[in-house]
1. Output the label of whichever structure in I, II has the greatest value of Cα Rg over 2.2 N^0.38 Å, for residues 110-157 alone.
2. Taking 17.6 as the value of mean count of other Cβ atoms within 10 Å over residues 70-77 derived from one of the structures shown (I, II), identify that structure.
3. State the single structure among I, II that was used to calculate helix-only ellipticity at 222 nm (-39500 (n - 2.57) for each DSSP H run of 4 or more, over all residues; to 500), giving -5000.
4. Among I, II, considering only mean count of other Cβ atoms within 10 Å over residues 62-69, which has the greatest calculated value?
5. Suppose Cα extents along the principal axes in Å works out to 51, 37, 29; of I, II, which structure was it derived from?
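Taken together, the values in this text are just the output of simple stated rules run on the coordinates, not laboratory data. In this text the structure is predicted, and so the values were computed from the model without any measurement. Cβ atoms are built from the backbone, for glycine too; each structure is taken alone.
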Structure I
Amino acid sequence: MIYRVIEIFTSIQGEGEVIGTPSNFIRLATCNLRCVWCDTKYSWEIGNQMSIEEILSKIDKKIKTTTITGGEPLLQNLVPLAKELKRIGHRIVVETNGTIKPSEELRKIIDVFSVSPKLSNSGHRLKYDFTDDWATYYKFVIVYPNKDIDEVVKFVESQKIDPKKVILQPDGNRKDYLNALNEIIQVVLDRGLQFRVLPQFHRILGIR
């Protein structure tokens, strides 16, 4: 099996429920969206072709969590790669925009589906169907706190999502990142919402 890969590196997981976890990162190439605030536009490129053996040779075997990200990783068949990662004892996180539903086979293999549905602030107006609630948690990028959080509330209600599975995070391109984080926190507190507010750890620490 050949995959189109942008980069492979090791760092600390920067966001979501797995924040702070040491992880290998396999960034797969291409994306079916072009979000205006995307901070990894280089992942839209075609990437380099790599076999599973080549990919595994590049990851840190001491680190037992591997994150498959993108771009949009579910554009490629992850089952063979995921099986090999499981064979060597890895916990697997898949970061996806939620527009492509994973197969039942893949759902049985992956430990964490970190799903980031796109709000209208992304430049897209998308229709999602999470009635089968396959995400481990849902991350939303907040650019305009009041407007965007209104949209999240409507989304959560229409999809019948447990609010405790919802994470809000600031736009990573904000220069005043801590202020952006506080703006979101204030709206959540003022409205008595049950959403979690988390930073992108790598933005604060200045790491990958």
Structure II
Amino acid sequence: MEKSKDKVKEPFSAYGSYSYADYLSWQLDEMVELIRGRVFRQAAAPRLIHQRISGKIFHQIYTFLQGKNCEVFTAPFDVRLPVSSKDLDKIDTVVQPDLCVVCDPEKLDELGCVGAPDLIIEILSPGNNKKELQLKYEVYEASGVKEYWIIHPDERTLLIYTLEGAKYQPSRLFTLGDRVKSQALTGFELDLDEVFGEL
């Protein structure tokens, strides 16, 4: 007899602290992330506008990277951000960015990426703004992610944080009509009319 979903005990508590080893042991139908040991659920499946923007950017980056050492990945793709050790039971942050670019092949393994990608792009969705704008900002900065792009699909805007020393410096707010250059991917430009047009 099949158990009803509301009676199935979750393998984690909202107040617990967990590692990547714990995360790998869970069999879940939903996507979750760990940020400093805390579990964060994906609020819902990404909206259509989110998927269209993600697809357009992925295509442009993928095309640009042909013949280069870097690779672009799209969620779901585990990015582990170790602090003191790469042991699975010592890593307490694993995120699934909408898009990320990794230029060091030593950071890639069968489980995803271990260490900071060169570029991370997050597309805001209803309900995840605090996670993207505060919690992930803090761990990406501390982990050494060179560039962090935050896209607001409804407002058609892009904000870039570039790591200078140990701190992020924000760009101006980009929108329709702008061509955006990446410092992490030398030579790459993103035309926001192509990204935000006809959504």
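1. II
2. On the way: I: 21.8; II: 17.6.
It must be structure II, since only it matches.
3. Numbers: I: -8000; II: -5000.
Checking each candidate, the match is II.
4. Details: I: 18.9; II: 11.4.
If we compare mean count of other Cβ atoms within 10 Å over residues 62-69 over I, II, the biggest value is for I.
5. Working: I: 51, 37, 29; II: 55, 37, 30.
Of the options listed, only I reproduces it.
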